[in-house]
Structure 1
Amino acid sequence: MSYLSPASRAALDRVTDGDNATTAPDALSRLRDIRSLSAELEKDAATLTAVREAIDSGASWESVADAAGLKPSAAKWRWLGSDQEIAERHEAGRKRAARPSSVPTDLPGLSVSEAATQLGVTAQAIYLRVSRGSIRAETVELADGRKYKRVFLGDAAESAESTDN
């Protein structure tokens, strides 16, 4: 019984054939074949099946992670739960990875850090003032799901600054 999917088996065969060829394939072909094999193995159900069998037979997540070359938390993130839970978690990860990494500069108000610098206090002091109601703050959510705490300094903030000192 082969434990690899037909797609993984075909990708492995391409790498093996290239490795055994009398004339080595060109560098780009080798690179494509290697990356194709890697991608197929990553999504192959054989990996998940082996993980579930190991866990069902009493293996710990630490030993599964060690066998996979991962940390236990990474192994659980990849393979813990039902097929649907895993798919949802991976889809959420892909969405996060696709987001821009920079903070937009056109948000209203100030960041907590900017407000702290402007008032000469720590970020923790800003959060404390927000919780007390002496500074107004809002969470701004962008269309891609990113959220930012924005602080709005005004007359209330200036009077709160004088009472905090």
Structure 2
Amino acid sequence: MPDVPSPDGVQWLRPSPRMWSARLALVSVVAVPVLAALTIGLALGVDAPAAAVALAVGLVVTAVVLFMLRRRYTAWGYAERGDDLLVRRGVMLRRLSVVPYGRMQFIDVTAGPVDRIFGLATVQLHTAAAATDARIPGLQTDEAERLRDRLAALGEAQAAGL
């Protein structure tokens, strides 16, 4: 898949594989009971043709959802450079955000209940520009804390030079 233009020699880092596991768990919570109910209905012969069609549709929908979630997972990446942070994302519309360290105002590290179960966190960068969407999801908690501390230190050093 062609990527958005990016600087040569950039070492892209990806979200943790645990992020994919968390997404699979969320899909499973919905898909497995629905598919099981459809299978039981088919096995009991309750309107067998309709149950077979519903089961086939359920399997196709589940496969498409998993395919799209996998694509979203592999689309995320970030790279730390000397003066800025690069964040890429997007399946249909690929985006590359370049956030200069000196423009960062603060960095949030958040983790919802599912993220905490899997030991994940999201790093959100905030700048004066309202349109900045530099968010890096699916980082292991220790990596998120390391990135937060590094970005804060670099932001302070770069801002002091202004």
Structure 3
Amino acid sequence: MNPPYQPDAQLDLCFTRVVDVPRALVWRAWTEPELLMPWFCPAPWKTIDCEIDLRPGGIFRTTMQSPEGAEFPNMGCYLEVVPNEKLVWTNALLPGYRPSYVPEKCGTDDTGFMFTAMIELADHGQGTRYTATVIHADEAGRNRHAAMGFEDGWGTALDQLVAMIQRGV
């Protein structure tokens, strides 16, 4: 068994929160396209399309839309899927583990970078312990992602996920 990943503060961005919703519902919100689209990017941005093939090597594709209507497709590949516990994907690979290319844009900024993202879920007395970790190749990519508002953006998206579940999935 491999030891858990230890984030590197120079290269990675990470946050952990406890949310008062069941882990199984957080998992569904991450793995079912119709549940992912309403919360995945902070409003007023929208996720207008999503495709998930939930297996190592499978596709994780989203298209985000800016408030002005510009569309930003994102495609990656799942690396690890542990039901109700862990999702790992990367934009450095396309489905089937095919090498990708550096995206030219992320949002409205010309700040493309490769990353690997990990969502870890665990039961907690108040609901679910939720940990998001994004691993970058270099400090420049990490810094660009941080400057884009990683913690605020991913935190807002998590708030939207929780609110959706609390309204009833």
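FYI, it's all coordinate maths here, none of it is from the lab. This one's a predicted model, so the numbers in the text were calculated from it and none came from an experiment. Cβ atoms are built from the backbone, for glycine too; each structure is taken alone.
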State the single structure among 1, 2, 3 that was used to calculate Rg/Rh (Cα atoms, Kirkwood Rh), giving 0.93.
3
Note: FRET efficiency 1/(1 + (r/R0)^6) of positions 29 and 149 (r between Cβ atoms, R0 = 35 Å, to 0.05) at 0.10, derived from one of structures 1, 2, 3, originates from structure 1
Compute relative contact order in percent (Cα under 8 Å, 6 or more apart) for each of 1, 2, 3 and report the one that scores greatest.
3
Identity of the structure behind -19500 (criterion: helix-only ellipticity at 222 nm (-39500 (n - 2.57) for each DSSP H run of 4 or more, over all residues; to 500), calculated), options 1, 2, 3:
1
